[in-house]
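No value in this document is a laboratory result; all are computed from the given coordinates. Computed from a predicted structure; not experimentally measured. Cβ atoms are built from the backbone, for glycine too; each structure is taken alone.
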Structure 1
Amino acid sequence: MVTISIVTAYYNQEDMTKTFLDNLMLTTDLVDVEVILVNAASKPIEHKIVTKRIDLEKNESFSNSMNAGIKETKGDYVLIIGNDVFPRTKGWLNDLYKHAEIHNSAITCPTHDNPPFKAYESLVVKEHKTYYEMNMYPAVCWLIKREVIDKIGLFDEQFTVGCYEDNDYVLRVLRRGGKIVVVKDIKVKHLLSQTLKQFNITKAMEDNRKRYHEKWKE
């Protein structure tokens, strides 16, 4: 049976994170799931769905926190999900996994509502009946095959706070022949970058944009 490792992180916002974990427990019905919770220098949270909590000494970036969690995972798939993301229906993760297997996608995503999918229409490579092939979709909720992580590696930690590390990762995947899929009928509620709002996101985005274009010369 396939195993899935769920990785999420939090910086402050302990109440929202507890609500996220409660919702995750209610909507995730797979037996072979482990949940890795990365505590980025905040108050420790105890929750019965959490398999392992990693306590970092400081909050460096989304990339740093996710990488710390991914390194501890054992699953055939790794789900990267923000603590501001709330799946709407029970069985969503099992359905997401099925799509990943059927479409042989490197990264498989549900559709999130904030911002609405219309904001990403220009990034659609091809539309199918039940899903879209994309050339980018933000790392709000990504189901990634273990073999992809083994081949591509972790997030690039030169991208500070939380911007452009997902653009970078997707480009690395696409250049190795991988496919990014967004499933139409699996939907999650996204509260939109609640952690990033604690930082000067405008400056971080501009700095990371420069790093991204310098790296890829685009």
Structure 2
Amino acid sequence: MIYPTIVVDDFFKYPNKIKKLSEDLIYEKDKDGKWPGERSKPIYQTNYDFFNFFNQKILSLIYPQNYLQIHFTANTFFQKISGERYPHTGWVHKDTPSEITAIVYLSNHENCGTAIWKKINFYNENVTSLQKHNYYKKDFFDKEQLKLINNHNSNYQKILSVNSLFNRILIFDSSQNHSAESFVDKNLNEDRLTLITFIEKINLVNEQIKYPIAECNRLE
């Protein structure tokens, strides 16, 4: 892990305008069941200016002096997840091979944020990944799936919980184990809405990039 975990409130100056952007998009499930709920088409295809602005705004929190000189590639989506369909916590997982993951909470769900986990047991994760994908391909809630989720997540220890405050952004190293805390807010009928991005390649033009955790670890 080389990127710090960052939480910033009031990330967008006009968050309701950002939320409005999500309303005119087409959403669809992943046919292979790689993630829950529905995602929009990649934002760079529908609104490149916003895609570039959003990801540069994220990079400015990590490289405040250099972000305008950084070349990057990223996949960015709006994502909607129904609490009725997924009335439980999420599966603990990583977002590798991406470098940085960022999540902006854009609905008013309470207690539906993100947990960061530390692995405490060794076991075959490929088996549970296949089980997870098979579940996400379904169109209904399967009670038996709860046993698989709880069994999988029991191999991790929660080390950080970030609540789902509207217009809060969570940024973390994609190699960090993480999960959704919940998708359910009994006071809301709307889906849990987030804006997510996975930054995959980061290059600083004509300069060396230094990473905060790596630099800190060099000081003994």
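Check the numbers for mean projected area of the Cα convex hull in nm² across 1, 2 and tell me which is largest. Display every interim value, and only then the final one.
On the way: 1: 11.2; 2: 13.2.
Sorting by mean projected area of the Cα convex hull in nm² in descending order puts 2 first.
Taking distance in nm of label points 7 Å out along Cα→Cβ at positions 6 and 102 for each of 1, 2, which is largest? Mind dumping the intermediate values first?
Numbers: 1: 2.2; 2: 0.7.
Evaluating distance in nm of label points 7 Å out along Cα→Cβ at positions 6 and 102 on every structure, the highest lands on 1.
For the read-out helix-only ellipticity at 222 nm (-39500 (n - 2.57) for each DSSP H run of 4 or more, over all residues; to 500), a value of -7500 was computed from one structure; give its label from 1, 2.
Numbers: 1: -9500; 2: -7500.
Computed on structure 2.
Looking across 1, 2, the calculation of distance in nm of label points 7 Å out along Cα→Cβ at positions 14 and 190 that yields 2.8 traces back to 1. Structures 1, 2 were compared on relative contact order in percent (Cα under 8 Å, 6 or more apart), and the highest value belongs to 2.
Calculating distance in nm of label points 7 Å out along Cα→Cβ at positions 182 and 206 for structures 1, 2 picks out 2 as the one with the greatest value.
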